[in-house]
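Peer 1: Some structures to go through are shown next.
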Structure 1
Amino acid sequence: MPALSTSKKPRTAVKKHVVVIADWDADGATSAAMIVYAQEYRHLYPLRGRYEVHAYPSGPRGFQDTLAEAVADSCPDVVAILDIPLTERVYNTLVSFSRECGSTRLVYIDHHYSTLYSMEKLNRLVEELYIGHKPTALLTYDVLSSLGLKRLTPRLQAFMNAVSVLEKTRKPAPHEENVVKLAASISKASTVLRDRELWIKLVRWLASPLPMQTPFDMKMIEQVMRIAEESDREIEEKAKELAMSAKRIGFMKFVDARRKWRGRGASALASKLFKILRQPVAVLIERDDGVRLLIIRSRGVKAYKIAVGLLEKGVAENIGGHSSLAVVRLRDGVEPEILEPLLRRLSFEVERDAGAR
């Protein structure tokens, strides 16, 4: 593994600041804003007193480079990782960082399956670990609430509630509809554009208790949403086509989409199929690099339990996703004739366990 630091200068002693690295989407940005608010405006968490927060957006693939940039000159007091699924690369990056900055406290707050599954080894590495099936913003709020910070700014509170609606895919209440729509639009724009400065402005806007105009140009958001709506229509048409070939396996439907879907949006495709078929689905796709993914969509945590079962049976290399959607990276050589009997068995086991409760 290459050295974590990209700086030629040796790191100085620990600076009095906090580094936050969070996902690009609304859940990540809202979680990051909560830490900024708690630290810079309330002087409460993750440190008592006045400390600056330097926030950076990242996903798991870019995490190593983002962390290297964030700590290039000095070891901060705290590094908080929010809403980023733990992959092997993310874990190895943190191990390397801990060797170089042993005095920095690591905080990890997340709800992704890969993080939940690797809880034990992550717990040995970081000083504070908060994980669960709630959206990361709600987990972050639980941490702050336990310290006595129960009231957020109205803007931040509204976005936290909106994230809960979006992540749990529930229908918003009438009084929530406008802010949920705004949060969904901003989340989509941020994820598509990957504009770091815009993301930082969003986090600062959410964290600030002062009245401020949104940092997003609504015309730009409308343009992004038009592109997203067009993509959504294409996915829905493909889902309707694929639904005709769905094969019943136990209590779920299996769709082999390897030759019919290779682009992005596989999770959205699985969600559309779930909506059309009205029962749990498992969608097999193959990326351009030859990697096979199985996307499982269900209600509740059934998808997660089936994904964990595939991991324990040795056919899955790792699992990702969250809530009721699991993304399983299959091991090389796992063909449908191997996969289908396992899915059938696991489907029966999960239903049996659900019925027993």
Structure 2
Amino acid sequence: MFVLDTHVDTPSVLLEGIDIGKKQKYGHVDFPRMKEGGVDGAFFAIYIPKELDQPRAAEHAVRLISEVYDAVDRNSGQAALARSASDAYENQSKGLVSVFMGMENGTPIGDDLKLLRFFHRMGVRYLTLCHNADNLICDSAASTSPRWGGLSPFGREVVGEMNRLGMLVDLSHASDRTFYDVLEVSERPVVATHSCCRSICRHRRNLSDRMIKDMASCGGVIQVNFYPYFLLDDWAAPELDALIAEYEKWQGAYRHDLKDEVALEKYRMISDELKDYPSVSYRKIADHVDHIVSLVGPEHVGLGSDFDGIEIAPEGMRDISQFHLILQELESRGYGSSDLEKIAGANFLNLLK
């Protein structure tokens, strides 16, 4: 089978000058740990912070894409870029990890479809329409005062052009109204590359049972996120929220100035704390997979960890080297080889075809 993680935020980690060709102590993803976890490929997310305006967002996106290209070039004996499912299977046959790219937040394209086409030419194969704020395309699930009431008029053009290009529309982070506007407009199946089930965990980022059924009826796939806050309600103690806030503060300070040794020391110290902090069991990931399968069958679910974009990972799934354990857990719950192959990656790769 081909094992695919459809969302890791590793490009942002590359800004720290880390060599992901070597096994690292920090972070969740590098090529040796992907191999160790039995992961054949991953979508590296070109993540755009909501604070950036369009010119700075576009510049940041190009920089991250360049970092991905350079990381793969430096480690050509371990990894190769992939733009299609056939690329992925060919890379697998050569023993190489596949690096796909998706863009998280459509701000870099502004209101210009030419920029959407540019990023597609650069290898971006899905676009998460927004992140934790509204943009020119649509409203976000995090918005308290929606700007558009779903998709904007330009957003409808974006979805149509993505359909034409063969670029997957990703509805993770989108508001419920945006979700249903996209289902109405899109002529091709859409995806949620890193989302969970709202009936298990009430977070606004998660999908309701009705949304899961409606996405599946259009041929789409829901990729289960590993972030504990999306897996289980009310599990975290208040001190964890404070610790994560400190983590984000010092991480941001260090990425702003790689010569800031104080920020690096604080960042690493809190990283060590979070690696050992009691968390939700990775088996909860399997519960969300089970729930989606119970609603729409095994053809509409997969795995999108959000590694390197989450501050704390589940117990037993602290980084991508343990990815194989979730497939073993599903097997222990009675999933046969055919269904495991679908969930591991085939469902998502089939949409790329």
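None of the figures in this text is laboratory data; all of them are computed from the coordinates on show. Since this is a predicted model, take the numbers as computed values, not measurements. Cβ atoms are built from the backbone, for glycine too; each structure is taken alone.
Peer 1: Given structures 1, 2, which gives the highest value for Cα Rg over 2.2 N^0.38 Å?
Peer 2: When Cα Rg over 2.2 N^0.38 Å is computed for each of 1, 2, structure 1 gives the biggest number.
Peer 1: Quick check for you: by relative contact order in percent (Cα under 8 Å, 6 or more apart), which of 1, 2 is greatest?
Peer 2: For this comparison of relative contact order in percent (Cα under 8 Å, 6 or more apart), the top structure is 2.
Peer 1: Quick check: -13000 is what I get for helix-only ellipticity at 222 nm (-39500 (n - 2.57) for each DSSP H run of 4 or more, over all residues; to 500), calculated from one of 1, 2. Which structure matches?
Peer 2: The correct label is 2.
Peer 1: Could you figure out which one of 1, 2 the value 3.5 for distance in nm of label points 7 Å out along Cα→Cβ at positions 52 and 276 was computed from?
Peer 2: The read-out was computed on structure 2.
Peer 1: OK, next. For structures 1, 2, which has the highest computed value of FRET efficiency 1/(1 + (r/R0)^6) of positions 124 and 212 (r between Cβ atoms, R0 = 25 Å, to 0.05)?
Peer 2: Comparing 1, 2 by FRET efficiency 1/(1 + (r/R0)^6) of positions 124 and 212 (r between Cβ atoms, R0 = 25 Å, to 0.05), the maximum is at 2.
Peer 1: To test your reading of the models, identify which of 1, 2 gives 30.0 for mean count of other Cβ atoms within 10 Å over residues 28-35 when calculated.
Peer 2: So the calculation was done on 1.
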